[in-house]
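Each reported figure results from applying straightforward, stated rules to the coordinates on display, with no laboratory input. Nothing here was measured: the structure is a model prediction, and the numbers come from that model. Cβ atoms are built from the backbone, for glycine too; each structure is taken alone.
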Structure 1
Amino acid sequence: MKPLPEGYDIRLGELEDCAALPEIELAAAEMFRSLNILRNSDEPDVVPLEFLQEQCGKGLLWVATFEGAPVGFVVAMDKDGDFYVAELDVHPSHGKKGLGAALMNAICTQAFEAGSPRVTLCTFRDVPWNAPFYTKLGFTEIVNADWLPWMHSLADAQTRGGLDMETRVYMELLP
């Protein structure tokens, strides 16, 4: 993995970081508007602050910083034994610097060092900075026939939230 540009760092999140993360997520979500893949035209939902704080307390939140201030983050959770990446966002003004890959490297390293059998996520199949990005990191598709019950439940919730699951894909990375 290439080194980050000067001024950038990847570190475990701290509770003080959490308040800045919804703004980063909203800025990153703006990149999806022109793709017409979100059914809801209102403001996109963001990961609840309480969830970010809870996962931070469990050591499952990593942040990318520029000169000490958060500019990106990745947050994970346990889903019936799977290490599931719930959200990855980098503020677009700090994109194309390797922060997303560095965040994923940090959280996947943590997962495998903790003995997790795999890292999973759900993302858009054809958006260049989604499934193709994760494929470059070594993730592979989990076909529908191999979905676990929690994956079906999450897919149902995402559909109710306005996402078309035909455009989505579950992926996994093995150690």
Structure 2
Amino acid sequence: MNQPKVSIIMGSDSDLPVMQQAADILDQLEVHYELTIVSAHRTPERMFDFARMAHNRGIGVIIAGAGGAAHLPGMVASLSPLPVIGVPVKSSNSIDGWDSVLSILQMPGGVPVATVALNGAKNAGILAAQILGASDPEIRNRILKYKAALEESVLDKVRKLQDKQGR
């Protein structure tokens, strides 16, 4: 089995439908990852061990999703030397997701967490791959191909729209 380079963690299995988007895009980009539950509130010792040791296991980036009070990304960032990408999750106990967004976004100086949009796990996966791609030419080339495909998709839609208009 290939060594995971990205760790996708979430506070609860209820976050999995959102966080699966990060796993899916990393699969598409052929970036190896692990996926697990690490609750800042219910398993604090597991969170401490995870955050302090992830870099020793070869992980290069952590994607942390959390809803409600959303302490997981910030707490992990406070303990780990790795870049942490926070995914605010609109959960059943959140205030339209704003509590999660603000909890992850408003980190104190010295403890950065890159924050994507509410339920934006796909972008978190892409950002994780881009971070790794800065020093890995194979991943960088897959990102370049992905972006070229995005461009081609839009240009194809432009052509179809113009054809409908008879231009």
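General remarks:
- At a computed 1.0 (distance in nm of label points 7 Å out along Cα→Cβ at positions 130 and 146), which of 1, 2: 2
- Here helix-only ellipticity at 222 nm (-39500 (n - 2.57) for each DSSP H run of 4 or more, over all residues; to 500) was derived from just one of the structures 1, 2, and that gives -9500; the source is 1.
- Source structure of the calculated read-out (semi-axes √(5λ) of the Cα gyration tensor in Å, 31, 20, 13) within 1, 2: 2.
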